[in-house]
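Asker: Some structures are shown below for you to check.
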Structure I
Amino acid sequence: MVRLRSDVERKRLAGLAATASSGSGMGTGLYSPDASRRTYEHLAKLAEALLDANWPVIVDAAFLKRWQRGLFRELARRQRVEFRILDIQADPAALRERIASRAMLGTDASEADLRVLEHQIETEEPLNRSELCESIQIPAR
């Protein structure tokens, strides 16, 4: 299975190495609404090319907005492949701890910090009824 990671592809689109700091703030630069749309559209194009080549694909992204999930649902429908949302269930305290640990290492492509996590928690669009039917809930460890 090929894993497409939004953090890596977002930086690749900007000509940055995966672990380089973009210097972007929340909602700006690489994380502006336009840049996020380009990133998800790019991920969809990559996923489609891989599916055309008969590779199974997992797209690793936050998918906080319904339009983002819908983009891939529609791709799966066109490609006639199964679509699933892996809904990772994690306690916010555990997420905060992981972000702090990841930041100390400084070796991950993600630039998310605690402010980003809090913003994501506040603004995410929960799965709707049809999305829940397409999801697999996975408890985080």
Structure II
Amino acid sequence: MAANEAITRRFSAEFSIRPFLIREQARTLKHLRTWTTHPNAHVRRLVSEGTRPRLPWAERLPGLVRDPTPVLPLLDVLVDDVDLYVRRSVANHIGDIAKDHPAVAFAQCARWLRKPTPERCWVVRHAVRHPAKHGITEAIDLRKKAGGR
């Protein structure tokens, strides 16, 4: 894990963190929780990007495809990150979750909009853009609540 933390400061380590998540999901998520407040944005982004269940070009995370709820507390911390780089990853992560568990993704977005900030609204609009394009009413409603069209 220390190597992944060091690597991700120089180039992305989201691919190398995935075997840890597959073999030791609970233990890895516990460690990643400590990185949600790391001073380096690349390390904070690794928390979200590395745990995306359907990260493009990467091995799927079957446990998180089946049940994405263990990562939601991590995303709750990162949704308010000062860095757009991190928030964009959070939005893409929610978009991944929406492919398999739209109700979970939409509920998460709705919770974030209970205390809306410009940053949270941007994350929600970005997260639900694909389901909204496909005419899914709940996604369209969330986009509107977040200030989108």
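Asker: For the read-out semi-axes √(5λ) of the Cα gyration tensor in Å, for residues 8-71 alone, a value of 22, 15, 9 was computed from one structure; give its label from I, II.
Answerer: Value 22, 15, 9 for semi-axes √(5λ) of the Cα gyration tensor in Å, for residues 8-71 alone corresponds to I out of I, II.
Asker: Determine which structure produced the value 1.4 for distance in nm of label points 7 Å out along Cα→Cβ at positions 24 and 112, calculated from the coordinates; the candidates are I, II.
Answerer: Only structure I yields this read-out.
Asker: Continuing with this model, one more query. Figure out for me which of the structures I, II the number -19000 belongs to, where helix-only ellipticity at 222 nm (-39500 (n - 2.57) for each DSSP H run of 4 or more, over all residues; to 500) was derived from the coordinates.
Answerer: Source structure: II.
Asker: Taking 0.5 as the value of distance in nm of label points 7 Å out along Cα→Cβ at positions 64 and 96 derived from one of the structures shown (I, II), identify that structure.
Answerer: Structure II accounts for this read-out.
Asker: For mean count of other Cβ atoms within 10 Å over residues 40-47, find whichever of I, II sits highest and give me its label.
Answerer: Between I, II, the highest calculated value is found for II.
Asker: For structures I, II, calculate relative contact order in percent (Cα under 8 Å, 6 or more apart) and state which one comes out highest.
Answerer: If we compare relative contact order in percent (Cα under 8 Å, 6 or more apart) over I, II, the biggest value is for I.
Asker: Taking mean projected area of the Cα convex hull in nm² as the criterion, which structure among I, II has the greatest value?
Answerer: Across I, II, mean projected area of the Cα convex hull in nm² peaks for I.
Readers should treat all values here as calculations from the given coordinates under stated rules, not as data from a laboratory. Everything numeric in this text was worked out from a predicted model, so none of it was measured. Cβ atoms are built from the backbone, for glycine too; each structure is taken alone.
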